[in-house]
Structure P
C-alpha cells in the first residue's frame, strides 16, 4: 500500500492520458474512497456520473472548450506562465475528453442544503483524487464545464435537483508526472494572528 504522505506529496493534475481502459473494479475503488469523506450533517449528497460513452465524453470536451473560449482563456492568460497556459489549454482542447473515463461529481439538492454543497462535495473529490494517485491513475479537477451546467444536465439527463459541480478526467497518464510545485506551508501560515510568522523568533513582519 502506498504511504499516505507519498501520495499527498505526489498528487497533481494530469491532462494527457493513454487510451488504455480503466476497469470498473478500479473505478469502484476510487469512488469508494470518495464516499468516506466528511459531509455536512453526514448527508453524503454526492452523486457520481461515470461517463465512458465516447460521444458523451466528446460533448463534455466541447462544453469545456466553449467555456475556455468564452472568457476563461483570457482570464488565465494574464495569470499563468506561458508553459502552464499551454499545458492547461492542451487539456481543455483535447486532453480532458480524451481520458477514457470522465467522472461528473454532482450535488443532490434533495439531500442537503445548497450552502453545504461545497463543504460536502469537494472533500469527496479530494479523496477521489488521492485514491487515483495511490493506484497510479492520472486525474484532474476542473469546474470549467459547470459554467454551462444546464448543458451538462441535459447531456447527462440530470434531474433538476442534481447539480453538476466538478468534472474529473480519469485514466492512465500518458507520461510520468513529476512532483507538484508548492510554496512551503510556512510562507502561508501565521502564529496566533495574521502577520506573525509561524516560525518562532521572527516577530511581526
Structure Q
C-alpha cells in the first residue's frame, strides 16, 4: 500500500528531528551560553519584545537556548512573565513571580511552576510567546519534539499574540514539511540573524 503524503511528511520530519537534536546536543556548554546571550540581545531588541507587557517564555532544558537569564531580566524590566505548566495533554500559562521559589522539575524533567505557584493567565492577555524547537526553516515553520504540546497551545492564542522562535543557527534547515496542525511563527531569532516574512519573500 502506497504511503500517503502525510505519512511521507511525518517520516521527513522525524529524520529532521533526529538530525536537529544531534547537531544541537553536540555543542559544548560554553558555546550554548555564548550563543544564548547573543540571541537574548537580538530578541530584546525586537519591537515585539519592547512593546509586550505580558511575555510567555519556555523553561529551557539541556541543549536548548537558555531562557532563565532572559526571564530574570524581563522581570527586572517590569514585564509580566508567564511560563508553561503541563496539565494532562495541555499547557497552562502561569504567571511567574519568583524564578527561585516558584519552580520545580515537572513533566519531562523541565522546570515548571509548582502546584502552589500556579497563577493561570488568560491567553488573550499574552502579547508575545517565545518558543523552543528542534529545527526551524526559512519560512518560519517550527519542528518540535513530536508531542504536540506547543502546537495545541498555539492554536488557542489570540491573533494579536506574536509568536517568536529562538534557536541556534545550526538548527535552521531549508524546509520543514508542514501538516494541518502546524503553526507558522512570526519570527525566528538565532545568534546570527532574524528570520522574518519580508526577508524570505525577498529571496523567493
Quiz prompt | Computed 22.8 for mean count of other Cβ atoms within 10 Å over residues 96-103 - originating structure among P, Q | solution = P
Quiz prompt | Structure with the greatest value (metric relative contact order in percent (Cα under 8 Å, 6 or more apart), set P, Q) | solution = P
Exercise. Output the label of whichever structure in P, Q has the greatest value of distance in nm of label points 7 Å out along Cα→Cβ at positions 32 and 120.
Key: Q
Exercise. Output the label of whichever structure in P, Q has the greatest value of distance in nm of label points 7 Å out along Cα→Cβ at positions 8 and 128.
Key: Q
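Percent of Cα pairs over 33 Å apart computed as 19: which structure among P, Q?
P
A short reminder: the numbers here are calculations on the coordinates, not readings from a lab. Keep in mind it's a predicted model, so treat the numbers as computed, not measured. Cβ atoms are built from the backbone, for glycine too; each structure is taken alone.
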